[in-house]
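Alright, structures below, take your time with them.
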Structure I
Amino acid sequence: MRIIKLGFALLFVSLIAFIWYHSPILNLITGYSAKNMSSSVFVANRSLEYTNTRDNGLQLVNLADDEIDKGNSWATATVFGVMKRKAVYREGLGSVLINDDYDPEKSYLKPNRFRENRQLPYPYGVLPQKDTIFPEVDYKALEKVVEDAFDKEGEDVKKTRAVLVLYKDQIIAEKYGDDITQDSKILGWSMAKSILNGMYGVLHKEGKIALDDPAPIKEWQNDKRKNITYRNLLQMSSGLEWKEDYSTISDVTSMLFLETDMSKSQIKKELLYEPGEKWLYSSGTTNLLSGLIKKQFKTHQEYLDFPYKNLIDKIGMNSMLLEADLNGNYVNSSYAWATPRDWAKFGLLYLHNGNWNGEQILDPSWIDFTVKPVPDSKGIYGGHFWLNAGRSMRDVPGDMFYANGFQQQNIFIIPSEDLVIVRFGLTDVWLNFNDMIAGIIGATNKTIKKEITSIEN
């Protein structure tokens, strides 16, 4: 009996030691699982069971046990019964991880929406798009390219959920999988960074910011950080320290899963390089920029309304929801939801140099800034958009630029081909979209290819 008791005691001590040693990573796992579960259920209207097997099916995250309380609009997650985290859904602001100081009875502001049911065909209104057949498009070849973007029966590698192709403002191909439909809201992850680009583009057009103005941050005024400009921040070349590592407790995971005010995470960092000298991808920079937008307004309500009134609802992205942190800052690094068709509208705005059906929402000069490669980025990054200027996709035009998010959510914008391509998935491995995009381009140039063949013969 004494041996059995000793065995149980050793087992208990070992369990405590295991939990203590692994508590940071367990905190990350339960934080991710609870937040994503809450958003999936209350923002995207998915079930707990579906989310567990799909959206929360990542390695380690799938160790979490989740519970949902639909009456109180929250989700909880634990691992082995410990490290419990809770995420609460707030109308208009999405889901957020809470802490011990959270008061569920405290009121909060939510954004007003400015939806207009314009009686125009998609993409400029709520009516179905006009039936249009383009003679230069090889629809059979296009269908095959899109089909190949999805896993075949028995496969589970690409994990593609949606592909949408717009050519000359018309949907010419659209396919969904994984129980996703055209009305499903999908998390764009870091595509939200490009939404922030649009928000700053509006401020720039209104003359409220200039790219080379120093960032108005009081904590920086007594050292070299005072020289960091909006341009440096938007190009992620501020020179500030930051670690973007999602596999451990790093700067980015601490911000997303532990911080109350995510706009301050990057502010506290030291300067490692001269501003403009070094490109360093940083979600903290994006959330810092999101917080700085508040300085443009007298009230928090104006801040909350701004992206919807001046950008999102302006172009009919009516399904979009930007999620906020506990302090009411939009988490533009990571948390924006919308349907694939609405994400495609955002791509069209940039395809047309900031013009939306005759209204200039962003200056063409802002698009020029957006697609200009950042020094030291080797042509892969611009102003909160990714670029193909360095021809990382060798068979795709160099003028392509794109929004990109975790698990390879993408909006590819190709001005020279009049194309916007949207792709969503739950991809665990890196996929090179060179062949898919090149195939779509080839399928939309049937007439041109015939003419070239005729001339060569």
Structure II
Amino acid sequence: MKKTGLFILDIASLYSALAITLLIRYRENFSEQHAIHLLPFLFIFSLWLLILYISNLYDLGFLRNNLDFYSSLFKAIVFASAISIAFFYLIPIFDITPKTNLMIFILVFSGIITIDRTLFNKANASGFKKPLLIVGVNTQSLELAKYIEENPQLGYELKYIMDLAKEGVKNIDEVIKNDRINTVVISPETYQVPQIIDTFYRSLENHVTFRNLSSFYEQITNKVPLGAINQVWFLENLSEGSKKTYEEVKRFLDVVFAIILEVLIMPFVPFIALAIKISSPGPVFYRQKRVGQNGKNFEIIKFRTMRNDAEKETGAIWAQENDPRTTWIGKIMRKTRIDELPQLSNILRGEMSFVGPRAERPEFHDELRVGVPFYEERYIIKPGLTGWAQINYRYGSSVADAAEKLQYDLYYIKNRSLILDLGVILKTINIALRQGGR
């Protein structure tokens, strides 16, 4: 509901900015000018809303009045303004080129959205919050508690974490009544405590909402907690029969857009190849075995970004952020994701998709399969050129990082849809434009 309200607020801000602009410029014939400008500016509104989305400005976990938020808002305004100018002057679909009007509109809207978003963030962080009780202490419940306390904009106020092993069940009724608890989050081990179900039933008269830890954690953090799920969770949540139509449509779109992109990038390949050759001796393309769907190995193709002898002495090792083995042109290609483009051939062959979990190297797969619970479940779908884990978590270079990214992969596998795929692709484009890749 908050995201919907925020979206409506931004639409109102865009329209208000246009109305104010036209009143400033054409007070005497406002109605006539409104009719002329409305249609082209509706297209501009769509572009602005799209750019606000890919800049994470509808992500409730990001909406805090701090430097990161205002920096993202400023960058979104600048980028959207540039697109708007290009639209009117380089693609003259409509009969207007509103030079002065566009500048006034950008300034007015920038002021309106900055004020609106500041007030929204402040109200969201300090307004009414649902009192929350977590029953059961484990790694995931403590992580959830910390996340809620650090993100007041989510709308919850953590009142208490109850350790039943120490406190028993007698105090639950008292805590719920005294703190007027609205939501109770229940850890899996809680159900093993005698009389706990009867205690929860008695609390229903206080209009309490009960949530299990895994689903609530997933809703709040957009990832699945490994410690709060088991094999039954996979049977209940990863039923692939319901995804058949989605997978067929996704495969069709993968092929269509892979062909289009290959045609578009083909003229630039010779220049990329020349830059790679100049930066260091060796082949233009880099081939490497990866683990794909159902654990089958395939050969991934990339533009080479490292020295040709990068693993000659060390063997297979994790790639690091700002890896010293990377060439100067390789650093640029990694930041802009250009090095990933040859994988379009992997997509056409059906070995990969545009969106999915990262394809891991077999050398690391065996280690991760032992060290990370449920790691092999990520292979029930095709690996992706980009993915939910890649846009939400930093570059992974350890077993601990792999475990963290797996939580995002499982969230994607469970909730994957064409809408989620589109969101991942748009945010990947944003990362590439910001040179936020590695």
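No lab work stands behind these numbers, since they all come straight from the coordinates. The model shown is predicted, which means the values in this text are computed figures rather than measured ones. Cβ atoms are built from the backbone, for glycine too; each structure is taken alone.
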Matching 18 (relative contact order in percent (Cα under 8 Å, 6 or more apart), computed) against labels I, II points to structure I
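Could you tell me which structure in I, II was used to calculate helix-only ellipticity at 222 nm (-39500 (n - 2.57) for each DSSP H run of 4 or more, over all residues; to 500) as -17500?
Answer for the origin of the read-out: II.
Consider the structures I, II: one of them gives 2.9 for distance in nm of label points 7 Å out along Cα→Cβ at positions 373 and 429 as calculated from the coordinates. Say which. Don't jump to the answer; show the numbers that get you there.
Values: I: 2.9; II: 4.0.
Comparing all candidates, it corresponds to I.
With distance in nm of label points 7 Å out along Cα→Cβ at positions 61 and 357 coming out at 1.9, pick the structure among I, II it was computed from.
Values: I: 3.5; II: 1.9.
Structure II accounts for this read-out.
Quick check for you: by distance in nm of label points 7 Å out along Cα→Cβ at positions 197 and 261, which of I, II is greatest?
Numbers: I: 2.9; II: 5.0.
Structure II gives the largest value of distance in nm of label points 7 Å out along Cα→Cβ at positions 197 and 261 among I, II.
On distance in nm of label points 7 Å out along Cα→Cβ at positions 37 and 173, which of the structures labelled I, II is highest?
Working: I: 3.8; II: 6.6.
Looking at the calculated values, the largest one is II.
To test your reading of the models, identify which of I, II gives 25.2 for mean count of other Cβ atoms within 10 Å over residues 29-36 when calculated. Could the numbers behind the result be given before it?
Values: I: 25.2; II: 13.0.
Going label by label, the one that fits is I.
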